[in-house]
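Next up, some structures in structure tokens.
Laboratory data are not the source of any read-out in this text; all were calculated from the coordinates shown. Note that this is a predicted model, so its numbers are computed, not measured.
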Structure P
């Protein structure tokens, strides 16, 4: 489960590379290299990856989608 989770987190964080500060970007690139080597992350690395994900990933606002599919009663 951890390997699939780390792949998912790395894939999602790829979109936010430009927003990361240099230290975080360097750390992220190390995670990517370790992932390419098919290496399972230890608990500290995985927790740091989760922290980066929580910092940058903003879930989409689904309330805007509801407005698109409402019926107009006019």
Structure Q
């Protein structure tokens, strides 16, 4: 992800992969919380909606715009 690029995140696995491989910064409280949330969801300890909220907070922390799809 970079200036002028976008990504569609459809799953916890997509979120984890994006955070670990494509995120522009690898520090910050919300970043680490989002990574932990992904791992917790993968092992079944957290619901995907909670991961989504954590991922969005990390995006805001990193200055990444988020466009949420309508349900």
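Of structures P, Q, which gives -17000 when helix-only ellipticity at 222 nm (-39500 (n - 2.57) for each DSSP H run of 4 or more, over all residues; to 500) is computed from the coordinates?
Q
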For relative contact order in percent (Cα under 8 Å, 6 or more apart) computed as 30, the structure of P, Q it came from: Q
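A value of 59, 29, 18 was derived for Cα extents along the principal axes in Å; which structure in P, Q was it taken from? If you can, show how the numbers build up before the last one.
Details: P: 59, 29, 18; Q: 34, 30, 17.
The value was obtained from structure P.
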